[in-house]
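Pasting the structures here.
Every number here is computed from the coordinates shown, using simple stated rules; none is lab data. Treat the numbers as computed from the prediction; the structure is a model and nothing was measured. Cβ atoms are built from the backbone, for glycine too; each structure is taken alone.
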Structure 1
Amino acid sequence: MGFQMKVSNEKLEGMDVFPAGQYDVKLVGFKPNKAKTGSTNLNAMMVVHGHPDFANRKLYDSLNVGGAFTYPDFSHCFGLPMETDGKDSWLPGEWNGDPAKFKEDDPTTWVYKGPLVGRIGKVEVAVDNYNGKDNNKIRRYFCAVPDCATKFPKIRHIADLLKKSS
């Protein structure tokens, strides 16, 4: 006999947004998938860390490979520079997965193995409105790499990731 999977209407509304401001966050992982455009979203999953009212509240950022110029901001926020071979650069660590299921061209099979998970960084959170519903978005990642401007003079950290270009 079948059943109905019921949830309260309150859960359908989602969690209340928390106020815009600066928060420490802990990276708990990634859940990669294909974006509608065919590119890849890394879907970083973070939680607010150490805040008395909002600890463990979830924050997400898609980190689309089409916007890879934001990767240094993300990596530096957690105190680690990008890795490079001089020609290409990547987030510290590697992606792999269950050998029986892993496919390099299928992000849903990827598992991140690297030093970013578990690290704490500082972000600026904004309250954004999408389709009439408020939600939290990351406006800015704060750099935690010591002497970044000297070590990486070509990197220009973005002050407002949500700024709409005209």
Structure 2
Amino acid sequence: MRYEYSLLIRVILCFIPIAFFDAVLIPLTTYVSYALLWPAGAVMAGGLISVSGFAFTIVEACVASFAFYLMWILMLLTKDLSFGKRIGLFLSGAGLLFIVNIVRIIVLVSVGIHFGVETFDSLHFLIYYIFSGVMVAVIWISLVSAFRIKSTPIVDDLKTLWKLVRN
């Protein structure tokens, strides 16, 4: 496929709404979290999960949709990847993000149960605003190394477009 068409398709795919990620991730995260908390006596009713008197709901912010969306954008806007490598890159990154997010939820619920809502809120705020962005960066850098990616997202496409326009 010609480079221009490939780039056009990749750019169009960047506009998949973040609501798509929410629609997939909210139920998946809710049920996996519930399944992992079930041995601790978790009860789920209408999306609300209760464990030892501590009740919580998985919402858009809990599933880190923006982190998955950022991984999606980085994967799409990295030049010179085969279709298979692109899919493998996204699935690996999304899988790692999902696992880290589930661990984060389980830890936060444990903190809420054992230390109370105030400690939960403080730790949740810290993790949400600081740790999540760092985690995406760490996972992306790890994937770039593991997949031996030489392209820089966006920059290499812009360089190629500049060369095409100049010729």
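Values computed for the structure shown
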read-out	value
When distance in nm of label points 7 Å out along Cα→Cβ at positions 114 and 146 is computed for each of 1, 2, the largest belongs to	2
Structure (1, 2) behind the derived value -22500 of helix-only ellipticity at 222 nm (-39500 (n - 2.57) for each DSSP H run of 4 or more, over all residues; to 500)	2
For 2.8 (distance in nm of label points 7 Å out along Cα→Cβ at positions 98 and 138, calculated) the corresponding structure among 1, 2	1
Distance in nm of label points 7 Å out along Cα→Cβ at positions 42 and 74 - highest-scoring structure of 1, 2	2
Among 1, 2, which structure scores highest (criterion: Cα Rg over 2.2 N^0.38 Å)	2
Distance in nm of label points 7 Å out along Cα→Cβ at positions 58 and 130 - structure with the largest value, from 1, 2	2
